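Q: Structures incoming, each one as structure tokens.
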Structure I
């Protein structure tokens, strides 16, 4: 039985992963720890096979950006050092697609990270420090998920879903986005543990998502038929050049399907599949 310690009692990804593994009571023992303050340092990590680090700060006041580095970088390094010193075999860190500093584009193995925001910079700096700790006995898996969605998930998907369920019509946009359903991500993390993986990974749904089709499926899940029009596409084209928010919603931003961790790629020479349900089913599960 694998013994797993998840950091972040309020983490959406951490809580979802814990719930996902409850289906395997004979294979995994999952415990959660709060890493606020200093009390966590008194808990022994001995006996755990894996530390899954999901705790992070996403939004803080503009005049308190040091908090990003204290939590997302420094705390991560402290946790990893403690895990390594106390014999934990694997450390899994949730980073972000934001390390590339882009709202649109096609991410490949040759794309160089250039984070812009304090959140993304702090995550990327944590990644670089973690790389220095990795060795044969201490496996470090860094995960850069794209947009995560699922029931109760905070963030950009929720804003888009709200718009789709209320808007009388929606622009007909030809774009593609990398996204991942929360259960798919949870299953992917489980497979990282099964294979004792180490390295940098880019999990995503099998298929890219078109924003207009996504909005239509969200509306349908709520019993609505969303009217789609191309009349406003000229305005969308202008907004894509001028607005970061529009680029995040209507621009094309994808991971290459050959990146490590994409569905069908290899982990330790074994092909992986973590798609738990079809895209339509995942939207229904999220919205209904």
Structure II
């Protein structure tokens, strides 16, 4: 059996409560293992703990209790540079560095692999240009990054993460601001990288189509973890999201389709039978 790349054991994370002297529990007793080279989608309603979990996985926060092992070693004991060589993060919201062109921003992914006195080599530049091509920004390499649209900036941040050459990519809503074409292009790209991809996704149908495993969170707790067929069950989704739904199988293509039906929330008729 392949050893887990992440092992999470009884993780708890709490934030200070701004309205009182207490704290708010963001993650509660999270225990699971993530295998190498899997595409894992973290799903759940707003406030479920999705982004908080990513912040633990990239080492930004330390858990209040429990532990995280990265390739069998305690994550919190690793240096920032060693962690950056293994884990690249693409945040949901970021601003473009002022005055830098796209090529320079993508090249920032080289930093974990450079000493302070080392410059950018021809091989580095080739790597940067390949990453820009992969995300559809090759023609904007010399354009200032602060002139990009939100969707273009998101793709540029993914290019920087690719240049970082990490074995793990953590992405918070990677399809945010992207139109339909680039939503699928980016997720197809991530799916084909042969890396461990862990991403928060609001769109359950994109998650069902591109993720091998899904982690369903609610109020900081794990409600389900497994394949899309294991997790995307109508009764469970209705409990978590508060709306009736149907899950159908797209037999011709091999993925699931989730359809929420708010009109049935107060109706006396039943929800159509799921697949």
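Every read-out reported here was derived from the displayed coordinates using simple, explicitly stated rules and does not represent laboratory data. This structure is a prediction, so every number in the text was calculated from the model and none was measured. Cβ atoms are built from the backbone, for glycine too; each structure is taken alone.
Q: Of structures I, II, which gives 15.5 when mean projected area of the Cα convex hull in nm² is computed from the coordinates?
A: I
Q: Right, something else. Out of I, II, choose the structure whose coordinates give distance in nm of label points 7 Å out along Cα→Cβ at positions 134 and 190 equal to 2.5 when calculated.
A: It was calculated from structure I.
Q: Where is Cα Rg over 2.2 N^0.38 Å, for residues 22-173 alone largest, in which of I, II?
A: Going through I, II one by one, Cα Rg over 2.2 N^0.38 Å, for residues 22-173 alone is largest in I.
Q: Match the computed value -10000 of helix-only ellipticity at 222 nm (-39500 (n - 2.57) for each DSSP H run of 4 or more, over all residues; to 500) to one of the structures I, II, and report its label.
A: Label of the originating structure: I.
Q: To continue, here is another question. Can you tell which of I, II yields 18 when relative contact order in percent (Cα under 8 Å, 6 or more apart) is derived from it?
A: I
Q: Just checking, which of I, II has the largest value of distance in nm of label points 7 Å out along Cα→Cβ at positions 86 and 110?
A: Largest value of distance in nm of label points 7 Å out along Cα→Cβ at positions 86 and 110: I.
Q: Can you rank I, II by FRET efficiency 1/(1 + (r/R0)^6) of positions 78 and 262 (r between Cβ atoms, R0 = 41 Å, to 0.05) and just name the one with the largest value?
A: Comparing I, II, the top value of FRET efficiency 1/(1 + (r/R0)^6) of positions 78 and 262 (r between Cβ atoms, R0 = 41 Å, to 0.05) belongs to I.
Q: To continue, here is another question. Work out FRET efficiency 1/(1 + (r/R0)^6) of positions 38 and 126 (r between Cβ atoms, R0 = 35 Å, to 0.05) for each of structures I, II, then name the structure with the largest result.
A: Greatest value across I, II: structure I.
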